[in-house]
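Listed next: structures, encoded as structure tokens.
What follows draws every value from the coordinates through simple rules; no lab data is involved. It should be emphasised that the depicted structure is a prediction, and the values quoted were computed from it without experimental measurement.
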Structure 1
Amino acid sequence: MPRAVYIVVSSSNDPAREQEFQDWYTVHARDILSVPGVVAGTRYWLADQINPGVLNPGQGRYLAVWEIDADDPAAVVANIWKGARQWSAEGRGTDLFEMVYHGIYQPITDRMQGTPLPAQSAAQ
């Protein structure tokens with residue numbers, strides 16, 4: 001289990017350039033995964049909401065969850081930001097990335113898993 005996750009909620013600020021944003025993020029993800037302490041990452045897109053009036057994600061269309069295994073997760077995130085400045089200077093930045101929220105979260109429980117209902121019960 002990772003010692004922390006770094007959550008980034010973002011959007012592309014130009015819907016007409018959506019594919020360019022996705023292509024950039026593919027390269028950006030490889031850069032982030034090269035930072036010592038970042039062990040894995042998963043990107044998500046916002047699915048249709050059941051009740052948009054209650055679930056309001058704001059402007060964030062995308063979620064990235066970066067798993068961190070290090071004694072000092074904040075130092076790892078600082079290195080991500082330091083790397084981002086360097087990657088931009090090297091021509092691997094973009095004007096499309098709009099960060100809505102980011103934060104470091106540390107687990108307070110072990111990973112939880114449910115037990116599936118028997119097929120007969122689920123159908124009732």
Structure 2
Amino acid sequence: MKVAISSSGKTLESNVDSRFGRCPYFVIYDTGSGDLKAIDNQGRQAMGGAGIQAAQMVSDEKVEAVITGNIGPNAFKVLSSASIDVFSGVSGSVENAIEKIKSGQLKTTTAPDAPSHFGTGPKWNE
């Protein structure tokens with residue numbers, strides 16, 4: 001299974017980012033082959049629609065699942081319509097998140113758990 005993890009960095013040691021649409025990177029991991037790559041989240045600086053852009057970007061990577069801290073309504077809708085499973089509420093390292101999905105410890109998210117425009121404002125613009 002090919003998984004996209006919202007991440008603060010480009011490695012397995014990086015932390016899962018709490019923001020899907022505005023995370024700096026996505027780590028793409030294939031649980032079957034062990035292949036790993038990191039991609040820049042090109043939409044994270046967008047004035048609006050960051051979640052939609054991020055969802056389209058990971059969809060273009062042909063992932064089957066997304067792991068993140070929080071997911072907003074627009075991104076959730078795009079991912080759901082692309083039949084991509086979402087696992088939110090995840091924290092810790094990217095490597096730990098991968099181990100959790102491989103062992104079946106993560107539960108599929110059935111609805112968005114963050115409001116629109118989550119991850120914007122003074123706290124996030126450091």
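For which of 1, 2 does percent of Cα pairs over 19 Å apart, calculated from the coordinates, equal 38?
Values: 1: 57; 2: 38.
Among 1, 2, the structure yielding 38 for percent of Cα pairs over 19 Å apart is 2.
Given structures 1, 2, which gives the highest value for relative contact order in percent (Cα under 8 Å, 6 or more apart)?
Numbers: 1: 45; 2: 27.
If we compare relative contact order in percent (Cα under 8 Å, 6 or more apart) over 1, 2, the biggest value is for 1.
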Next on the checklist: Suppose helix-only ellipticity at 222 nm (-39500 (n - 2.57) for each DSSP H run of 4 or more, over all residues; to 500) works out to -6500; of 1, 2, which structure was it derived from?
Outcome noted: 2
